[in-house]
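Multiple structures follow.
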Structure I
Amino acid sequence: MATRRDFLKLGAGSALLLGAFGIASRYVGRSGPDDRREVLLAMIPAVLDGALPSAPEPRARATSAALAGVETTIAGLPPATQDELASLFLALAAAPSRLLLAGLAKPWREAGIDEVAAVLQGWRTHRLTLLQGAYQALHKLILGAAYADEARWADIGYPGPPRF
């Protein structure tokens, strides 16, 4: 049984690991916003698979709208949370840490929906709480942004909030 001390050690170690990857990736010419967009553009179709239009043009528009929603949501988060997410995206975008954390040798933009979905599913059930937390954060950000978009409500059968 894990103790509180074990949990704190794991949390501190995970924070150090993410911080180290974030700092290291900054020194190899990474761009935070570009890295975030690359990772999210790969993850959004995997998370929203089945809820996105199947035709290429509407699918691209819906993906872009979800990306914009996630960006807006991130901008509204506390600075400490924004920094943690920035470190996560930088770590996921840099090749060595992407391989270590996601098992992907190729960039996110080259990964298929099935590969990205497999990465996310692996994180969801991973023994490391760091990866479970990454899954939860990204999953909630993407779903929340997508379903908060009023333009999508009709597509998902949501009539909107009750009117008083």
Structure II
Amino acid sequence: MRLDEDDRPASGADDPMRGYEASLPIALLRAREATMRRFKPHIDAHNLTVQQWRVIRALADSGPLDARTLSERCVILPPSLTRIFRTLEAKGYIVTVAAPDARRHTVALTDKGRTLYEEMAATSERIYEEIEQAFGAEKMRRLLELLIELRDTADALSREAPPE
């Protein structure tokens, strides 16, 4: 779908809102949902939620992390993260360990969690490569760069002046 430069709704030229199809939040949601439809069956087959998989993947990528860092990295609110920790710990995939400063606790993958990650990683990467091949490697690289730039810009704007 291509958007006109000024995609305004059919309701009238005086409408200050851009057309629904040109709404950035809607476009991002639709792209996320379409992308996740490719990954979700694989995640479901391992009896995980998407959020649980994000935690496992983040821990596999970086090693033990504290809850605040995991919350930010995985884009999961702290109350939800607490529930995810309980579930993953009950399944034997993670363990909570005291940090060296003893004020914070960190979460780490267990051997079972690492094994699960390794089982899932190859298929996840294959799905990613299928999407990248269909979309184009250069376009994917550029899209990721632009999304990071957009996030940084939106974060900077939020720090400067919250929206009315």
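Coordinate-derived values only; no laboratory data. Just so we're clear, the structure is a prediction, and the values are computed from it rather than from any experiment. Cβ atoms are built from the backbone, for glycine too; each structure is taken alone.
Here relative contact order in percent (Cα under 8 Å, 6 or more apart) was calculated and came to 29; which of the structures I, II was it taken from?
I
With distance in nm of label points 7 Å out along Cα→Cβ at positions 83 and 107 coming out at 1.3, pick the structure among I, II it was computed from.
Comparing all candidates, it corresponds to II.
Of the structures I, II, report the one carrying the highest value of mean projected area of the Cα convex hull in nm².
Answer by largest value of mean projected area of the Cα convex hull in nm²: II.
So helix-only ellipticity at 222 nm (-39500 (n - 2.57) for each DSSP H run of 4 or more, over all residues; to 500), computed for just one structure, reads -23500; which one of I, II is that?
Going through each structure in turn, the value belongs to I.
Could you tell me which structure in I, II was used to calculate mean projected area of the Cα convex hull in nm², for residues 51-130 alone as 6.3?
Structure of origin is I.
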